[in-house]
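So, here's a batch of structures to check.
Where a number appears in this text, it was derived from the coordinates with a stated rule and is not lab data. All figures in this text were calculated on a predicted structure; none of them were measured in a lab. Cβ atoms are built from the backbone, for glycine too; each structure is taken alone.
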Structure P
Amino acid sequence: MTVETFKYDNRWVRNFAFASFLWGFVGMLVGLIVALQLVFPQLNFVEWTTFGRLRPLHTNAVIFAFVGNGIFMGVYYSLQRLLKARMWSDVLSAIHFWGWQLIIVAAAITLPLGITAGKEYAELEWPIDIAIALIWVVFGINMFATILTRRERHLYVAIWFYIATWITVAMLHIVNSFELPISAFKSYSLYAGVQDALVQWWYGHNAVAFFLTTPYLGLMYYFLPKAANRPVYSYRLSIIHFWALIFLYIWAGPHHLLYTALPDWAQSLGTVFSVMLIAPSWGGMINGLLTLRGAWDKVREDPVLKFMVVAVTAYGMATFEGPMLSIKSVNAISHYTDWTIAHVHIGALGWNGFLTFGILYWLVPRLYNTKLFSVRLANAHFWLGTLGILFYAIPMYWGGIYQSLMWKQFTAEGILKYPNFLETVSYLRPFYMARALGGLLYLTGTTVGIYNLFKTAAQGKFVAEEEASAPALEKDYTPHGSEGWHRVIERRPVQMLIFSFIVVAIGGIIEFVPTFLIESNVPSIASVKPYTPLELHGRDIYIREGCYNCHSQMIRPFRSETERYGEYSKAGEFVYDHPFQFGSKRTGPDLQREGGKYPDSWHYNHMLDPTIMSPGSIMPAYPHIIDHDLDTTYTAAKIKAMQMLGVPYPKGYETVAGTDLVKQEATIQANLAKDGIKVAKNKEIIALIAYLQRLGHDIKMNPQTAAAQN
């Protein structure tokens, strides 16, 4: 047997590790800022720092910068050791690292500037989407080439999760990112309305599944046994966990759209598969926790294991709550409330955050051939983080449930007890303050952790090239005795990749095909017309400012909602919406029937200073929309793009669209002038008013409801 010597490459492991906790600090700091903005609206200083622009920056920084770099850190370290092979290409490793950091920087620049596609967790515009796909391919080539040149025949369970992650994220990102560019910084989603919502939440839910969950399960299966010095509890359970999880997860996206205009059969599929998900999810949690059997004394002393135990527990809590929130009767309460925010952050802060910190505390001392600088500081970090999670989540659970109950409560006379939406917002402000305190505690703990890790690195000596040896892989391998079917698959990474792709693609295909090809799933409504050129510009401003982060445009078929907002939403209303604007959170009221409720002057004053029209509002002021000129350079290009996407503008309409824009603009100017407001021509505020006044006008409302709304 020939023994080969080689060296593990630790340079990019270190770089991804440092990038993870540095970007994590940035993402959490932005999260604290946006949390405080809900309590102190004055913190929306200028247009680049408003809540609607910073909230996507926060989510992207935490998901793709903090967690993303954490994934690559763990994969690059564990993959080499599981395969007994150096990463295949140092050049591809460098391209991967620097390319990913440049993508993060591009996101950090473009999102505050309002350059956004307007789709949650997928806000980045088309040039960055292409860059993400290319860098992801670079990562995949480097990973698979390393697998194919390995010295270890068996592929350990962690690698199964890495393979499924890579192929599924590639599929999700590419399908969801189909868009039609009209300029270097603007595009329109290829899909519209209900179809766009289905694709987006198929992507959005599975970004949680296959970016925040499956790769971290792979890291759990490697680093938890290493830290505990114990073998994984059950190999068979890991097989069931893996295949059941990746098959079931992909179907669950529609549970984000319960009681919306999505077809009922798709909603039901999302519910059924979401409830089924609890079995494999808890199988993974149990496998992780039982790996610590016999090591609980060590858990009490070792901060690494403390972080990991809480992380796996948070994973179990989040994956119990997710199926529960997918039950329609529960979702009727939770959706659009802060309950969902609490649920998401149990996963983000507990599962992803704590597992990342645990891995960093285990890994950095080994990279620098030293001991952890301070166990006491690590324990302080653990308790600050734990308290931060509790102070964050508990107020959001309490406030979110009470928020929904206030929305739904009627008096004995049968009228809404809290008809003014602002009453529910005012009630939540103390809970938002408690959440901000929780965020501050968590960020403080992270700062302590960063200091501890930097001091650890400073006292040691970095091992860039770690020497190792292993026997060469047998080319003519003969199985010893009978082997199970899974042992055979584990030796064949290409087949593992293909089977994983087939398993995850099934759910998407079955959900998409009927929705896209069967016309009755999205019935047309004759009265629904395309947006005028001015309204289209206004809609783009609405998306640019991130208004969808606080306002929904989807009235569910509940009495409380139809009484408050008007006629419930129909699938055919959204056929010209690229992208959809259903929303996922109501910090402000639903806007689906906003058009005509107030005069143009109300909207002008509301954007100038929301407290003028709504005392106590926490909405940011938007004076820049009043000051900025409307950029009509791309008016014709926007109309052409919409025509290409199937919007039935007359042939050649792009040549006269500018004239129609000016006519509608003059009408709104005249309306404002009647109320003593003089606005110069070609201002963004006029376009935004046009869009807001259009909302809901294509549907004839129930006469009694219409009277109640006016």
Structure Q
Amino acid sequence: MNSYPLLIEIGCEDLPPSDIDLIEETAGDIASALFKKYRIGHSSIEIMVSVRRIALKVNRVDGHQKSVTEIKKGPPADIAVKDGKPTKAGLGFARGLGVKFKDLIKKDTPKGKYYFCKREISPDAVRNIIPEFVIDLINGFDFPVTMRWPGSPVSFPRPIRWLMVKFGKQAVKFKLGSLSSGRSSRGHYIFADRKVYVDEIKDYKKLLRRNYVYADSKERMDSLKKAVARPLKYTSGYPVKNKKLLKEISNSVEFPTGIKGSFPERYLRMPREIIEACLVHHQKYFPVEDRDGNLLNYFVGIRDGISQHLETIREGYRKVLIARLQDAEFFLNKDRKKKLEEYVRDLKGVEFGRGLGNLYDKSRRLQNLSEYISNLLRKNKTFAGKSIRAAKLAKADLVSYVVKEFPELEGTAGSIYAGLDGEDKDVALAVREHYYPAAAGDDIPTIELAAVVGVADRIDTVCGNIGAGVAASGSADPFGLRRSVKGLIKIMSGFNWDIDIGIIVAKSLKIYKRQGIKLNKRNTEKIDKFIKNQLQNHLVNNFEYDVVRCVMSGGNLNPGMLSLKAEAISEIKKSKGFELLITAFKRINNILKQAGKIGIAIPEKYDGRKLKEAEEKKLSIIYRKVSKEVESLLKDEKYSKVLDNLASMKEPIDSYFDEVMVICEDENLRKNRLAMLKNIFELFAPAGDISELEVGSQKS
């Protein structure tokens, strides 16, 4: 079969950087699925994305679809044929598939005889399918926000302005609304704003580079790194490494050129974080430091285009940066007229949430909850005192002038001010780090003091908002409740805390009540369930789903304990005796359920003196020995050894059931035997509901 190269380019107005990441991550899978859907053989797919174009390049695509044999099930034989003649139902089925009734096949099935149609679907030329393929590709992305524009039948993050589709050496002509596809791309929107004709698909990237466009993300990133380093070649400065900024700029330009600029040295007297907020967050410039990591009064800005008129651009970059630095200096000086602690009173003027009081109220709740968590962790009075102090100052910078101007500095500004005020170093660091992790990939706090305040903050936010009726549903989570719970689970797991989240939730709700803030009881009852769902999602990332169901079967919300249990169960699932252990457990479970159904009241404890049969006496001895060992191991949280001990009971349990009649005629004997089984069954409870575990591919 003949094959040809394929090139599809979708040209559009400037895409948001986050959408470019989404396209790079998903375009290959979408295209692969479409090739499969349309039965088109192909070689590897290359995806190229920039701010103004999306390109798909495949070196070999079959010229025709793969043929396929299709078998369609029709009506039952007794409905398709009456008195030896085809009925309307039979004729209609054949006609709908474009065949004659005599070409249908009658076959036996488990439900009786049916008519089937077996036919070859002729392969179409791929050239005829490509227009539909391109439209499906455009519609295949799941963007968070899209738009429509005049003359377009599709939705996209930005208007599509050109389409280039080439199959082999020929352009594939079709219309997308008022837009016609062609054989030309476009160069850089300023420095080469012209059509770029691609005669050979293999020359696509080279032709665009000549027209000041790096279509390939890797090539563009390499070029960007060189553009940042080049202006500093003959200086003693080095660009501060920032992968996030590199990625954002790479997604915003097509031909990066670096420009070195400077700003007055006096601004270096400000804290580094504030200077970098001006440089990086607001202006997207790369800060420059010396070999020892000291910040210098230089920066590297990036322009999208060639190195012309750089002096004019440099001066423009410098002016806007200095204006931003002047603002920062002004607000910093204004902030430092009083200590950070004095801003705590000003929190009274900022509402935390409707019906949840103000930020001053939240600050007081955080102090109480941080002290409570410190006590749960059995920390000394010094640590507890620091946690109260850090919690008191944690939100103070939210009313500072710097944070109002630079919201991204919340926590950071407070930490700087606390340090300047002479606060304890750990307290100052906790003010900054109690926000960690702020996003999914972020690290947890480096010190436990920050972890305590961070967990208190998140619990307070979740309890207050859910209690007030705010819900996170579907993709909607305006108050970041899911993110808050994921963060506190990550913190508690990272610091190996042996604490049930539910206990902290209960304390938080009491603190709200003590403040006179009324939360809806029906809503507060949903908090544990909400946290449990997030905890389950967290565990599923690391363990098999049946193991997670097993350990989550109780009401425990202790991330560390649940992880340890899940690890132990995952290990024992690999053992040879696992299936026998599950079988033994289920036999006990089933007979206890059976007793419950027939109304037998089972005592809480059994009497060893009433045991008669040798096998039940033997099982009793083993139970008492194992129960003592399990009790000791549970205190030390050695769950793997707990399960090993439980596994040692499987053979005595099997022998017991083989030799002993549990539901016997003697009522006292029957109840005593059931009580012993109930006590054995309860030994399994710390591990979770073992019946949730799967054996092989079957659920036990």
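Of note:
- Which entry (P, Q) yields the derived value 0.05 for FRET efficiency 1/(1 + (r/R0)^6) of positions 321 and 361 (r between Cβ atoms, R0 = 25 Å, to 0.05): Q
- Structures P, Q were shown, and helix-only ellipticity at 222 nm (-39500 (n - 2.57) for each DSSP H run of 4 or more, over all residues; to 500) at -20000 was computed from P.
- Source structure of the calculated read-out (relative contact order in percent (Cα under 8 Å, 6 or more apart), 7) within P, Q: Q.
- Answer label among P, Q for the case where mean count of other Cβ atoms within 10 Å over residues 113-120, calculated from the coordinates, equals 21.4: P
- Structure responsible for 27.0, 94, with Rg and Dmax of the Cα atoms in Å, for residues 97-280 alone calculated and labels P, Q on offer: Q
- Origin of the derived value 3.2 (distance in nm of label points 7 Å out along Cα→Cβ at positions 41 and 393; candidates P, Q): P
- Value 20.1, calculated as mean count of other Cβ atoms within 10 Å over residues 33-40, assigned to which of P, Q: P
- Distance in nm of label points 7 Å out along Cα→Cβ at positions 257 and 449 derived as 5.1 - corresponding label from P, Q: Q
- Which entry (P, Q) yields the derived value 0.99 for Rg/Rh (Cα atoms, Kirkwood Rh): P
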